[in-house]
Structure I
Amino acid sequence: MPRGELALSGYRPMWLFAMFDLPVLTRTDRREYARFRKLLLKQGFCMLQFSVYARYLPSEEAAEPHKRTIEAGLPPTGQVRLLAVTDRQFGRMSVFFGKKRAAPEAVPVQLMLF
């Protein structure tokens, strides 16, 4: 679906970012790190960079349950940030691999189940 196709709809597609900096000094810390990372993956997030995960969502309302689930699963230490940006803003992101410019990730294909 081309960007901006849902312009007439009241819904604005968006990306929810989860960015975190968690300690990994002890065995317990590493276990909490792994548990939190698995929680993000189970919620449908994909890794953009180490400790930066993102998930495409059809609307801001659809992001709320994911935010609540992440808040409920926060590790006891470390820092976690959640950031929501519109699909349009995400598409204007500058991405570089070394000195070469690359396109941002494409909107994932979604299956409709009846």
Structure II
Amino acid sequence: MTGCADVIGVEIVADGDDGSFTFRVTVASPDEGWDKYADEWVVRSPDGATLGTRTLAHPHVDEQPFTRSLSDVRIPAGIASVVVAARDSVAGYCGAEFEVAVR
């Protein structure tokens, strides 16, 4: 859909043996400035539960695509993959999502 923020890449690294992970997420978004930009991405379990949220503090008009990280995302044992989705401040969650294996 036009005007949506797309997740185009995800790197995931285990932070230790406690089930926490760091996510490096790359987003491509048609940011226009403060009135319309990718303002968040989330990590969701297969059943749709939010496991982690990364708020994006400002537009990335001149930095496309861009990559941001989120650490200490706890993923319960038994979950083999997660989905990462980005939100546009106007269009909402409508762009390409990215599924990534956890274990």
Structure III
Amino acid sequence: MAGPQADRTLKKLVSLKRQRAEQVHALAIAELRAEERRLAALEAEMSALDPGQGDYADFVLAMKFGRAAFLKKQADAVREVIGRKKQALQEAREALKKAIHSEGQLASG
């Protein structure tokens, strides 16, 4: 049977793992929100190019010089990043759940 020192060490390690999982989870949330803001800014810029929303001459020039296509390509890339960030957030959430569960198991047993 493990002694009190081993129990304290194990609890400390599990606590550190939980803290790390919390940090990774918080970072994943922050990164996802940043990408969502980036996408919103790109979409706002694209909607400003809409001929129904603004000056038609600006729209024609934007199309002529490829601004709209460029913005769409960037927005698509950001959507892909958001998808990966959502997956990373889900993985971080699962790791945090496991760490909390492990900590609870040690506390109760």
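Bear in mind that the values in this text are calculations on the coordinates, not laboratory data. Since the structure is predicted, the reported quantities are computational estimates derived from the model, not experimental observations. Cβ atoms are built from the backbone, for glycine too; each structure is taken alone.
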To which of I, II, III does the computed value 0 (helix-only ellipticity at 222 nm (-39500 (n - 2.57) for each DSSP H run of 4 or more, over all residues; to 500)) belong? II
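Given 1.01 as the derived value for Rg/Rh (Cα atoms, Kirkwood Rh), which of the supplied structures I, II, III does it correspond to? Show your work: numbers first, answer last.
Working: I: 1.01; II: 0.98; III: 1.36.
Answer for the origin of the read-out: I.
Quick check: 15.5 is what I get for mean count of other Cβ atoms within 10 Å over residues 14-21, calculated from one of I, II, III. Which structure matches?
Working: I: 18.8; II: 12.6; III: 15.5.
Attributed to the structure labelled III.
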